[in-house]
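Visitor: Quick heads-up: structures coming right below.
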Structure I
Amino acid sequence: MKKILLILLFAFFFFLFIPNAYAKSNFDTTYNVVYDASNNENTKVTLNIELKNKTSDYYASSYSVQTGFVDIKNIKATDLGGDLKYSLQKNNSGSTLTFKFNTNVVGINKVQRFSVIFDTSEITKNYGNIWEVNIPGLQNQSEYEGFNVLVNVPKDFGTASIIKPQVKNLKQNGNSLQFNKSDLGEAGISIAYGESQIYNFNLKYHLYNQKLFPVTTEIAIPSSNNYQQIKIDEISPRPLNVSIDKDGNWLAKYKLSASSTQDVTVTGKAKVFHKPRTQTLSEQEKNLYLKPQKYWEVMDPKVKATANSLKTPEAIYNYVVKNLKYDPTRVKDNQVRAGALGVLNNKNSAVCLEFTDLFVTLARASGIPAREVEGFANTNNSANRPLSLFKDILHTWPEYYDFNKKAWIMVDPTWGNTTGGIDYFNVFDFDHLSFVINGEDSSYPVPAGGYKIPGDENIQDVIVVTSRVFDGESPELFASTDFSKNYLSGFPIEGNIVISNLSGVLSPSQTFNISSGSLLPNSQNLFFDEIPPFGKITVPVKFSPRPILTNETDIIKITIGQQTFEKEILVIPFYKNIYFFLFFGGILIGSITLTLSIFAYRRRHIHVS
């Protein structure tokens, strides 16, 4: 008499298909899974399963599958005998499907073939310009004879731009991707379609001057860097100026009167890429990003000993991911920042700040330039992809400089840890929007969300949403001068060119031309660096003195790209200058006065005999 085995194969998506060990000893199990994604965020999942009898003593009469999905519908199960009746039960881990086979397959090497089909909205997601398809992972791979996955997406998704983790010898046919059980791993595969993500942001900054005299302060607004392009729609009120610091941050300057407050609103758009642009790092900059800072105790013996055993960025990343433990209570308790040495001494209590601090510190101690990035992270799972201590839900991650790629490379050891090993070292994503970069100083500038007035800490100041349109624009430059109307011949002609960026996008560094009809040099090419949105820079200009009796009008032309700005000046000889008449008139009057005074003095002292 054949023995009946009820198989319970638990399939937890994101930790998928944990089989019964007893079933393994009696059956070879093969899965062929098809995920058909659609542009309405629905995914049809088809499980084609084969159970091959390894003995003549057992056969499978029932089967149970637990999915990690709460949203599961349009369920259908079939075997060779037709439709299977099933029961559906919701639980804390998702949904469990249980059914009995219509026909029992008996005998060694005999195969029971059946299919389970259902729809779910928890695999395919659209975020603005990006489509994401997240394929569950596979635990205990040795329990399966075979496990193959086919992913089909609509043509309008385009080509997959990110596949995490990287898959060697990826099989691709049109809009279909094929994976095997070794590709899946335990963490599964995340696939992103699209070239860039678009975000709209609305940020508020609360400035407060407690002093009894006016002060000048600045705020950091989102800036373009090697991973993102920023367009500022409006800054209200407009700042005195916007400048760029050594880390590339855009700093808007304001003047606050005594004992006053000022709210600033910044709106704009960001286009985020997953691959960085190249950027040359000078020797001076390299040394800057190797220095110790507060929270980055590069010279500490324990830090140096740990760094000496690691050496490479990837080894440092893996060490941080594997050795630190994320502590969600730190977010709730809003505890202070521990820094690299603090978390190295207490590895069981870390948040993203400490993951970042430790990576930056170990990298610098190993001679690898590194710095910190703070900003917004797009996540729909705060447990797997948590954020920082800030109430405005910010995130922190590091970046290091790769001299072979000649680029700053962003990584995220926090999410590498909390997602169970998803690769955030070799492959980045579209989900990180940086607000500030801290390299020269570990704590400055402060990102949006950190400008609070006491008592208003719970006000949400950071609003970021995905979008589809990035209506970029060209930089609009305007040049003005502080040249005087009149210049005296025989003296140098000096002034300043003030170049203002009137647009909401970064103006690149470039050369511009200053020319004139008779001033020398007649033409000179000058250079100005990048100008952030609504910023301005001053370039000094100098012409040689004109001959002493020159009397002429000249026009100074400023040519920037296709634009020309003009300034008329007058060069006059000394005798036509009003100051000349005042000067020599003063000398003449003084001389006459002095002569008369001497004459009068002498008359008073004449003796008549």
Structure II
Amino acid sequence: MAGAGENGRPASAACDGDDSDEDDNCAPTIALTCDDSMKTAFRPDANTTVTLVKAFKKGDRLALSGTPASPPPLVASNDVCLVKLNVGPGNPGPADAPSTSAGIGMEIWLPSPATWNGRNRTLGDGGWAGSALISSLTTLRADAAGWASERGYVSSVSDGGHTGQPGTSDGSFTLNPDLTINTALLRDLSTRSTHELAKKAKALAAAYYLKQPRYSYYAGCSGGGRTGYAAAQTHPEDFNGILVEAPSINQTQFFPADVWPSLVTERDLGGVSLTAAQVDLVSRASISACDTALNGKHDGYLSDPGQCSYDASTDPAVLCVADGGTNSTAGCLSKRQALAVNKMWYGPTVDGTAPSPALDNGYKVARAPGHLWWGIPRGIDLSSTARMREGVPGLFSLLSAQLALSLQNPTIGTAIPVFKNASGNGADGWKNLSYSEFAHAMALGRVLNPFFGNLDTNNPDLTEFRESGGKMITFHGMADALVSNSSTVDYYNRSAAVVGGLHQAQKFHRLFFEPGRGHCDSAAFGLPPGSNPPKLQQGNPGPDRVRSALFDALVEWVENGKAPTTFIATSLDKKVSRPVCMYPRKLTYAGGDTSLASSYSCT
């Protein structure tokens, strides 16, 4: 049981009680215990409340009363302590309004003192965040639990400051009931939730173990990558190492850009989506046209989508016979549909036009005038973001919510799942936008970004993070259908220029691209079914295995000064391997067996 200090304040949290950063660095005198005494003993500031404490023994199911039985919960590899926090002030309002929040929900897992490795690891969520599991007193986040139980990290995650509708990453919270921008919660999402979580995790570790963590790390993909960049830009002292994958650092632009294929369907195809057969045909045709560029053999995926200028509108094997093609199947494309596909690949433009792919394939880092953002890379399953992918409506709802926010009009959002607001719910109003109105919405997003809590965390100045001794690894799949690789290259080049060039940037920040990898390693949003992309070969087992090798490389760099240079990717059937090169080097075939990584170099 924690003892009490002067004036009745627990000695384990003898701080001055305000909300300053210094509070979380106060020195505890008696270790916290993993029981309800922590609810009063841990009080680092007036805005923080402990809502749940639960101890799990080795062999226990890591589950609360509301945890689903399927899939089976993880079993604790070692003793761990679950602590849930709420950090206000949140945002007041009607109880049933998505914009109303009591504060930032946090879930922190503490390994036993005997198994703690002296490190903290913070996980960043994607999309609009808002995981209802985190603030709930009956459910928990197993992905965070595993890192504490299996690998000895103090592991933490937050809900970004709000709770979304169940099963969605919901953007309804971004508008208050009176249609004003919910700047308070957008700021929580963009920067404050990550900063506060870093502070609270450090303070809780110090009070539980009676010593400060030696190192603190961050890892996140997509929206989690966005907040990772925000941490480096705004609070460079929070983390010693940051791992980001597919960072969505330009959300006001790329969310609408991912709606673009569906808008093209509305404007150019009368709202009639391509069929699954048509999508499969044209996606595979683009792969077949370009997947021999690396080694002269068909790989089944594009090693460098930027080198592919395939034009669906001139391919007779794709075009219907009636449009001058040779394809007589039900999956053929009309000339009009093929031109629409070219537009989807190119990305949004001011007037809805797209040049010939031979002149501009849409993948150039320096976009042409009027080219608002990058589109879907060729070789990707177009149904990833085009509206014909009816199976996951929540994805489209997530994307279109940015249009609703930028236009401050909830009816622009999707109807299923509904964008909720007291003044009017989502009604698929995006369908009625003209090309010029769509371009206006994207422009508004850029202008209003400061009022959105700076969701676009694209400030290239990382000098303070460098000077703090921090290290960062950015990782992006070349088959990412949602976040453009070009946006990551653009940021990295701008950031490098600030610190004196690529050589200087690589001393603290390194960028890697993996061919065939989808968004956050999600096959559903990547290559067409049947493709065989390589995946990063994991050197160490553990939870969140997709990224564990990269994370371990980051730890090695931070703690031992050994900077990563190359990773090896292997296919799922282990028959093909490829080097994963550090930018700006590119994969080059040197000769020999095309299936072996040893036959390639990074040049």
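Bear in mind these aren't lab numbers, they're just calculated from the coordinates by the rules spelled out. Note that this is a predicted model, so its numbers are computed, not measured. Cβ atoms are built from the backbone, for glycine too; each structure is taken alone.
Visitor: Can you tell which of I, II yields -8500 when helix-only ellipticity at 222 nm (-39500 (n - 2.57) for each DSSP H run of 4 or more, over all residues; to 500) is derived from it?
Guide: Corresponding structure: II.
Visitor: Which structure, out of I, II, was log10 I(q)/I(0) by the Debye sum over Cα atoms at q = 0.08, 0.12, 0.17 Å⁻¹, for residues 60-251 alone calculated from, if the result is -0.24, -0.55, -1.10?
Guide: It must be structure II, since only it matches.
Visitor: For which of I, II does FRET efficiency 1/(1 + (r/R0)^6) of positions 148 and 556 (r between Cβ atoms, R0 = 30 Å, to 0.05), calculated from the coordinates, equal 0.00?
Guide: Considering all the candidates, the number was obtained from I.
Visitor: Determine which structure produced the value 2.5 for distance in nm of label points 7 Å out along Cα→Cβ at positions 36 and 196, calculated from the coordinates; the candidates are I, II. Provide the component values of the computation, followed by the final result.
Guide: Details: I: 3.5; II: 2.5.
Comparing all candidates, it corresponds to II.
Visitor: Quick check: 3, 17, 26, 26, 17, 7, 2, 0, 0 is what I get for P(r) over Cα pairs in 10 Å bins from 0, in percent, calculated from one of I, II. Which structure matches?
Guide: That value comes from structure II.
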